[in-house]
Structure I
Amino acid sequence: MNIGVVVFPGSNCDHDCQHVFRDVLGQDVTMVWHKETTLTGLDAVILPGGFSYGDYLRTGAIARFSPVMGAVKKYAADGGLVLGICNGFQILLEAGLLPGAMLRNQSLHFICNDVHVRVENAATPFTNACKPGQVLKIPIAHADGNYYTDPVTLAGLQANAQIVLRYCSPDGKVTSGANPNGSLDNIAGIRNAAGNVLGLMPHPERCAESVLGNDDGRLILSSVVEGIKKRPVGV
């Protein structure tokens, strides 16, 4: 299979994603420059972390207008798997592929640290290698990870099992103390209603090998590979 990793000016986790999918998980990877307008031949698309366009104006606000994002929207509408990590999540929100918005961290500080997240929905193409309620330790690195949406949208996310990951304590308790950025309902990752687009703030590509002391993130990225295998032919 062929995984596409989109490269925006300012992306800095693109080659991390390439390394994990290619060298750890054994898949072909195509680096997709932001000026591309087609995504032909790709089995999944990754929007990596970083600082697209320098985060000028607002995180992800300029990247949403990149030529490639028109292709990403069509790809997602056709049922293709799209994963946005950190800045990639912010871009998905700005592009309207996921509901809500990102605010500045409640502390007003950039946070770079390991956090724990609980898998709230393991029946997705992005979490199928996990168990329901499983706790993963994954690093975050962001200044604008405080997820927010209106009460009606939040109720819909909760009712439709679209909240895929929540910040939690090491023993799986979802508490305000375990929330690193003030994110609404401790949200760390959400999917769209169709289930083929996921955005998450933690960086699974940064903890996908045991040599790093933690490979919990591999469960997320290997789920993508398995998710592709389980997709209906032609989707």
Structure II
Amino acid sequence: MSEKPRAVVIVFPGSNCDHDAFYALRKIMGIDARFVWHKEESLGDADLVVLPGGFSYGDYLRCGAIARFSPIMKEVIKFANDGGIVLGICNGFQVLCEASLLPGALVRNRHLMFICKDVHIRVENAKTRFTAGCSRGDVLKIPVAHGEGNYIIDPEGLEELQKNQQIIFRYCNAEGEISDLANPNGSLENIAGIINRDGNVLGMMPHPERAMENLLGKSDGKKIFQSVVDSIVYSNKKIMAD
């Protein structure tokens, strides 16, 4: 087994952040990354699967509702259920919810307008594969670009998320204060990202792949990708040692 992580970026009709994710993985993180078309039926050798942002299938019916039935999603679901690491960004988060890999749903922003701007998110749980390179309470500057990023879930589901520390990121201001003013889309309890019970699937609305280089004004997204890469490298070394 190679110690170098292998990632695939799923491409749906309407994906428009797939090349951003690919660039972040291959050019900045230096890992083996490749595209997988939605009609394919195999992920091949992969340590990480990324569902990128965009408007899969034109967001017809609901965001992510049609993409959930793409042939490749059977393999993504199996990969996730077998413990593989999956990262869904923006539209990818919506697809993960539609596929029942994550609880809850994403609906129209409360002001019914598309939002495209930098926001701040606070790390709520730093003991995950996606945030191990951060500390709890760290504030990351990450851009958002969505029209349906308002996260909702029923009271019982919210209680489960809280009990299991599955809320990973919350929208906040630059000082880390959680407030309605800092909430760009109306998400319940300022939720910006969650993981599944097993901790191997993350869905988040902000775009870490667009915050990877200081040259472009922000690089906090790299902390998320670096955490994932370090987790994979550690797991691979452990398997090889065993």
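For distance in nm of label points 7 Å out along Cα→Cβ at positions 32 and 184, which of the structures I, II scores highest? Intermediate values should be presented prior to the final figure.
Details: I: 2.8; II: 3.5.
The maximum falls on structure II.
Out of I, II, which one gives 3.5 for distance in nm of label points 7 Å out along Cα→Cβ at positions 16 and 176 as computed from the coordinates? Mind showing how you got there, number by number?
Working: I: 3.0; II: 3.5.
This value belongs to structure II.
Here mean projected area of the Cα convex hull in nm² has been calculated and equals 11.4, so which of I, II was it run on?
Considering all the candidates, the number was obtained from I.
Output the label of whichever structure in I, II has the greatest value of percent of Cα pairs over 16 Å apart, for residues 24-71 alone. Walk me through the numbers on the way to the answer.
Details: I: 47; II: 50.
Largest one: structure II.
Bear in mind these aren't lab numbers, they're just calculated from the coordinates by the rules spelled out. These figures come from a predicted structure and were not determined experimentally. Cβ atoms are built from the backbone, for glycine too; each structure is taken alone.
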